[in-house]
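Just so it is clear, none of the values below were taken in a lab; they were calculated from the coordinates. Everything quoted here is computed from the prediction, not taken from an experiment. Cβ atoms are built from the backbone, for glycine too; each structure is taken alone.
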Structure 1
Amino acid sequence: MSTLNAKSTVAQWVSENPQTAKVFEELQIDYCCGGGIALAEACEKKQLDANEVLSHLQQIAGDPSHESRENWLEVRLGELCDHIETTHHAYLRNELPRLAKLIGKVVDAHGASHPGLRQLQQVFSELRAELEPHMMKEERILFPAIRQLEEATAQPSFPFGTVVNPISMMEHEHDAAGNALARIRDVTNGFQPPDDACNTYRIMLDALQRLGRDLQRHIHKENFILFPKARKLESSLSVVDA
């Protein structure tokens, strides 16, 4: 494990110390799609004191009481695929339809007085339409290929050529999901309820915020742990002559 500092990327911090994800979420620093930048640069963009943030992260990373139960850098790739499917994909399959209905109720009740709700409904609909086939492609195409790589002694022959191709597509779709999450945060004023918000409105905002947090953790595990390790593994396997 490397010694992390302000020059380390945000993604490195979360990969090696998953317990720091909560800090980045509270500071609204993207550690999934935008996690490839240095901590110092991320702090500068948010007008935060990088030394203060670094000190806080180091304290959490070094505190045994904050020790993470998830060290995904150490597990087998197949195990990480299983975890993503049973945890993050299962969550999305339950939560996306529930949230769609919840947003519909809030739009019906408050759409006239809060026009931004209809924009929220549209953006969420686009996000759902992106995520549902995305998960299917991962479960039916990419993850089986990664599991096959892990058991192979030579590079397998895939119909899509190299595993880099579906990974690149998934990363592109992750970027689209990240942009949708940013738009949802903007249109909901950072998930802050208006003064006249009913309980359903507040429940919707809380659910959207939790969805965003789960998606960040989900995408981070793929973009910065699973995918790089799968690329590296494939490149390390010998090519069998036809």
Structure 2
Amino acid sequence: MSDFRTGEVILIQKPLRWTSFQVVNKMKWLIKDHPSLILEGKRVQPKIGHAGTLDPLATGLLIVCTGKQTKNIEKYQAQEKEYTGTFYLGATTPCYDLEKEIDAYYPTDHITDELILATTKQFIGTIQQTPPIYSAIKINGKRAYDIARAGETAEIKPKEITISEFEITRIALPEIDFRIVCSKGTYIRSLARDLGFALKSGGHLIKLCRTRIGEYKLEDALSIEAFESSLKTEISTDI
């Protein structure tokens, strides 16, 4: 029997187009009547949060913590992460993914398989990366995406990240598939932009899935529907 008050670590498969916040809200609603949240006949408000935000257009592993496990969220966020996905070469968007339409096109005729494989090596190791303007980074107390959506500009300082593995798994220009293992704070969208420019072209992210956080793997995660079903089984068994 789950104990959401004492604390649980739940691995969830984040659906496409859901925000991480929406996943947490849905789970908070699902667990509200669970027996572990009833204390002396009264319902206890569950503590719940997630470790490591995924963009709405990304899918994959989301670690959700409840109860006392919410104190460990920063520990989970700090762990190494693995992603798979697809970059599109020859075009850019303002947010570096598909949330906004293409704003510029670039040549790709000069790009060979060998050039792609050689260029990816430039990004392996500890590097400086500039986060997207459409991100949750705070600039003078404001979220960067709020500044961008207001039509204003702001300087975002580069930050140090580490990419330990950068593997190209398919080349079918203008698309290339990848697998990346990286540190906390890495923006795969920014990597799409930077790789495109390093190839003397452009690039943006069109597909992203987080497959691992530390030792936690996507293959062990539950869909929202499977989590709801398991809760119904627990509650009916307890009655």
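Suppose you compute mean count of other Cβ atoms within 10 Å over residues 196-203 for every structure in 1, 2: which one lands on 13.6? Going label by label, the one that fits is 1.
Of the structures labelled 1, 2, which one yields 0.95 when FRET efficiency 1/(1 + (r/R0)^6) of positions 44 and 188 (r between Cβ atoms, R0 = 41 Å, to 0.05) is computed from its coordinates? Considering all the candidates, the number was obtained from 1. Given a computed value of 44, 24, 12 for Cα extents along the principal axes in Å, for residues 28-83 alone, which structure among 1, 2 does it belong to? Source structure for this number: 2.
Given 22.1 as the derived value for mean count of other Cβ atoms within 10 Å over residues 12-19, which of the supplied structures 1, 2 does it correspond to? Label of the originating structure: 1. Looking across 1, 2, the calculation of distance in nm of label points 7 Å out along Cα→Cβ at positions 4 and 116 that yields 4.4 traces back to 2. If volume of the Cα convex hull per residue in Å³, for residues 36-163 alone computes to 172, which of 1, 2 did it come from? Among 1, 2, the structure yielding 172 for volume of the Cα convex hull per residue in Å³, for residues 36-163 alone is 2. Suppose helix-only ellipticity at 222 nm (-39500 (n - 2.57) for each DSSP H run of 4 or more, over all residues; to 500) works out to -19500; of 1, 2, which structure was it derived from? Of the options listed, only 1 reproduces it.
Comparison across structures 1, 2 (criterion: mean count of other Cβ atoms within 10 Å over residues 92-99) gives the highest value for 2. Computing distance in nm of label points 7 Å out along Cα→Cβ at positions 124 and 204 across structures 1, 2 gives 3.0 for structure 2.
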